[in-house]
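So, here's a batch of structures to check.
Readers should treat all values here as calculations from the given coordinates under stated rules, not as data from a laboratory. Only a predicted model underlies this, so the values are computations on that prediction, with no experimental measurement involved. Cβ atoms are built from the backbone, for glycine too; each structure is taken alone.
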Structure I
Amino acid sequence: MATRLARFEFGLSELRYIPTAKHVRATVDGKTVVDSRRAVLLWEPQRVAAQYAVPAADVAADLVPGRPGDGDTRGGPVRMGDRGTEVLTPEAGFGHHTARGEVLTVRTSDQERVGAAFRLADPDLADHVVLDWDAFDEWFEEAQPVIGHPHDPLARIDVLRSDRHVRVERDGTILAESSRPRLLFETGLPVRFYLPPEDVRLDLLSPSDTRTTCAYKGIASYWAASDTTATDTAGIPTDVAWTYSDPLPDAAPVTHMICFFDERVDIVVDGERRDRPLTPWS
């Protein structure tokens, strides 16, 4: 019997790693604290985005034993995919460890980053420490700055022009309609329909303060429906769409185009209403 592979479900229960040939560096206050040509890309169980692990000797700081729960523990598991698998997305703090190991604080000569490292107990990764991406100021792969999280060699995005007819509705109101979308295919995520702003009812949307970072697309800004009654726990209107005004090169074809959350509005493609997918943004 054939096995249907799902990117965010296959092997998630295991500690996974891939050696990388990249020269990896990270800085604190302009000083290089991590400098490694022996890094591995690593996924703790349930993690869907890679983290870097390097030999402890490649960290130019003291690695001081900490306590379980030290560091960034924001967020937590969310359900994703056809089977509702619990995963840890990049929004889940580094402090949610699912592998065996020891929590460490990274201490330089003038400051410390509490819980920013994790020494793995796995014998195949002896003396490697996983590092909290957000605890460092800048990261570099070779001489190129990298944002969000490490680049995953098993993930990519692909943007294609399309002539599909796309209609976006919310509670029966048409928010957008276009026959010139660009479809963005990203490993493990639903296809996204980016629409020209001329084909979107911008009068029904309001810019929000939300900003997010994608390692492959760049920094996104968001829109909420102007008349929405849906809010988060702080009473802030729920975002329904986003745009990249200055994307990274791979996402350049969708510059200034607007994409709606399939999870929060109704998307009708060539007359067929799509099911709302189950993702961390549902």
Structure II
Amino acid sequence: MDRARAVTDPVIPLFRNVPAVRSGVCRICHTGPNDKPDGEPYEICSSCARTVNGFRRHAEPVVSISLAVEEGEDNGLFRLMARREAVPAGKSRLRPETLMAATLSRFYAAHEACLTQVAGGPFTMVTTIPSTRLDRPVEAFHIMPRVIGMIGALRAFYKPVLLPNDKYAPVLAGRDSHPEAFQLMGTPNDAQALRGERVLLVDDLFVSGAHMQSAAYTLFKAGAEEVVALALLRLIVPSAWHRNRMSIWQEAGDQPFSFDRCCLCASTRR
């Protein structure tokens, strides 16, 4: 844990707290839903409403470690973790996977109890979402398995059980989910293959939820008892025209980030 602190402490100013569920915060992804005609906010945002529609089960809530923006002067964390830019570290360059692993390790050590409470018990499996980028074959070798392999608390439970269905890659790229976007390795149609498993599903970036919810549905369909979704970053697009998103982003910038709180346990501290 000392190593994780040494890696993450210098860049903590780039992190932004993810809010707890309340009015104006989506109960699934913890960003801002639209307002109803009467001015009150919906319980879930339009992206989550779209990506869980039609699924018998989905991942709820989705736990993200930090909010991030893609553009503007505050996009440093997005550049480091999503664009994979190297982090200056003295005379050397810190690899993106090292920062990602340190972030995930430090968060999991602090909030394993929060996550396992959602799962209904200790995790029996950790898995990641394979790349669906058809235009860049190198992306088939996703960074997240390497990240998980660097974390002692998670690597013993890691199993790469998901395969992408290339036919539905354009659907996911369009930020829509699909029940057949992923399949299970080995026994794709076995409804009992993951019976009783409590799965921690980890990804680097949550944008619309299309990948995360499609992957979670595949795990549930294979018999998983519970799937808890965990993302390093939740991308948010603050806008003056979107009151709830803007409010969440401003609040996140006003409060110092702390690995001691998460979007789950923060609700008990309000």
Origin of the value 28, where relative contact order in percent (Cα under 8 Å, 6 or more apart) was derived from one of I, II | II
Computing distance in nm of label points 7 Å out along Cα→Cβ at positions 35 and 59 gives 3.2 for which of I, II?
-> II
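Work out the source of 37, 20, 18 here, i.e. which of I, II gives that when semi-axes √(5λ) of the Cα gyration tensor in Å is computed.
Values: I: 37, 20, 18; II: 26, 24, 19.
Computing semi-axes √(5λ) of the Cα gyration tensor in Å on every structure in I, II gives 37, 20, 18 only for I.
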Comparing Cα Rg over 2.2 N^0.38 Å, for residues 51-210 alone across structures I, II, which is largest?
-> I
Out of I, II, which one gives -9000 for helix-only ellipticity at 222 nm (-39500 (n - 2.57) for each DSSP H run of 4 or more, over all residues; to 500) as computed from the coordinates?
-> II
